[in-house]
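For reference, the structures are reproduced in the following blocks.
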Structure 1
Amino acid sequence: MNFKRFARKWLRPGRATVIAVPYFWLLLFFAVPFLIVLKISFAEQDIAIPPFTSLLNYEDGGLLHVTLNLANFQFIFGDELYADTYLSSLRVAFFTTVMCLLIGYPIAYAIARTDPARRNVLLMLVMLPFWTSFLLRVYAWMGLLKPNGIINHLLMSVGLISEPLEMFHNTFSLYLVMVYAYLPFMILPLYAHLVKMDIRLLEAANDLGARPLKAFFAITLPLSKNGIIAGSMMVFIPAVGEFVIPELVGGPDTLMIGKVLWNEFFDNNNWPMAAAVATVMVLLLIVPIGLFHRYETRELEGKNV
């Protein structure tokens, strides 16, 4: 009886505290900054950076009213440039995600099916690029892809080409470096799901006469769909707002929302417009996040039935 009282008094509050820590973290470092950005998006451009315009104002009679400046959002939805930029960012993020999935799935599958003693080494090779600065890795690709870079120099020295290949500041270099940068984010979630899969299911399918390809589409692929969704979200969401890669290796016609944010913040010093652009981008990303959360909730409810 004393133990039950002890557990009721101490264990439950401790559990609540542990659960509260991540919620407090999200509140402090996501919700509060987003509310600040949202507030700035309804302000007007001012000399002060950021503008300290208050949304709550008092009239002469002491009546409190809310002042919302919707001009920034009206300009965004009325200007085709912003619409094209959002669509271009979504398109680049989508194709980057698809290519990362097509390349990362076989790699994750191979690591999950290899000898357990070698898995840690292979996983370390996947995570090895993170030991180097992201910016340095992008600059390294610039040195490889430039017309006078290492790849063109080697190909011309062995006589395979007579003129340098156009591999820099175009769509090819953009997608190549984007896939390289985000590929580990696809491999790791896929590996986490594939390594837990029961191999006996494939053995049973083989005993029943199913060919390897049929067994893959009937068993392996459906069981790894949560890993596919998680990896796709981890690649797609940050790829939408990518700035460094399009700026350094993308072509002059590359439209990405990260570049627009940079121009509004630092070139135009228009914080309200930049905040409005960022708010719309976050709202666009909330849709796939909400769909993913709804899907996972249904999956858990189905398993608990």
Structure 2
Amino acid sequence: MDAGRAPRADDLLVLLAVARTGRYITAAEHLGVDHTTVARRLAALEDAMGGRLVTQAAGGWELTALGQHAAQTASRVEAALSELAGAADAHDPVAGVVRMSATDGFSAFIAAPAIAALRVNHPHLTVEIITATRRAAAHRPGLDIEVVVGKPQTERTHPVELGSYTLGMYASRDYLARVGTPRDADELMQHPLVYFVDSILQVEALDLPRRLVPRMVDGLTSTNVFVHVEATRAGAGIGLLPCFVADRHDDLVRLLPEQFAEKLPYWMIVRRESLRIPSVVAVAEALRAQTARSREMLDGVPR
């Protein structure tokens, strides 16, 4: 560490934002600054710490060993600030900030209503949701809860299977009127696919097209499931979509549901150290209960 300059608390919080999101631009949006400011602040923190804190990987920026140490300190700084901010409401233990990560669809249709209902009785609770489709990590500082697709293989966590959801093949009515409706899997594979970007897909359970439709060519790909839905509605091709998201749109038609109905599990990971925090336990239970109530929606029964 540079003896002439101690690490600054606000620089540590910048590192924490990058650790959570994996990207400078996303971290900058969260902090309300531009990405060049994030890069400059990280560089200053690396100078003060005397080494690299992040390294670039396929899925974005990841912490080095020194970065993990710094991020753990940053988490304590942030927790102390949150505790000071919520000191006036200490009579309600379900208060303060809980930070979680989940996929786009789960965040919108499971987490959002669950947390809204929880806050009715605990108005001093704040929940920050980072939307990401990625595997669980043993070291992701600053997060109390992660919801991922597929069973996690991480240590020092408490994994709970929440339930499952179904994916199906969808196309817009206008698209089918223009090009025709595929009658079987062979005809379906002649159409372009709307799905995740294969080269940066981190979740093995979502690597379905290689098995289901190996001859299908990518039409439009994205890291965001809502882009998949809107691209499919716009006629970019046939989308492999979560039924509980796609079935909300009457202009989408589910294709060959007897052949394409893939079930994938949602797992929730709670850091063991976070299980002592009442607000984290309350949010985790709210997510579990909301997922159970939404089982029929997640199953995606064909219309």
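One of 1, 2 was used to calculate Kirkwood radius over Cα pairs in Å, for residues 44-91 alone, giving 13.5; which? The correct label is 1. If log10 I(q)/I(0) by the Debye sum over Cα atoms at q = 0.07, 0.15, 0.16 Å⁻¹ is calculated from each of 1, 2, which structure is the one that comes out at -0.32, -1.18, -1.27? Computed on structure 2. For the structures shown (1, 2), distance in nm of label points 7 Å out along Cα→Cβ at positions 212 and 252 is largest in 1. Output the label of whichever structure in 1, 2 has the greatest value of distance in nm of label points 7 Å out along Cα→Cβ at positions 124 and 260. By distance in nm of label points 7 Å out along Cα→Cβ at positions 124 and 260, the leading structure of 1, 2 is 2. Structures 1, 2 were compared on FRET efficiency 1/(1 + (r/R0)^6) of positions 20 and 164 (r between Cβ atoms, R0 = 41 Å, to 0.05), and the highest value belongs to 2. Sorting 1, 2 by distance in nm of label points 7 Å out along Cα→Cβ at positions 36 and 204 from high to low puts 1 first, with the largest value. State the single structure among 1, 2 that was used to calculate FRET efficiency 1/(1 + (r/R0)^6) of positions 76 and 236 (r between Cβ atoms, R0 = 41 Å, to 0.05), giving 1.00. Corresponding structure: 1.
For the structures shown (1, 2), relative contact order in percent (Cα under 8 Å, 6 or more apart) is largest in 1. Given a computed value of -11000 for helix-only ellipticity at 222 nm (-39500 (n - 2.57) for each DSSP H run of 4 or more, over all residues; to 500), which structure among 1, 2 does it belong to? Comparing all candidates, it corresponds to 2.
Coordinate-derived values only; no laboratory data. Everything quoted here is computed from the prediction, not taken from an experiment. Cβ atoms are built from the backbone, for glycine too; each structure is taken alone.
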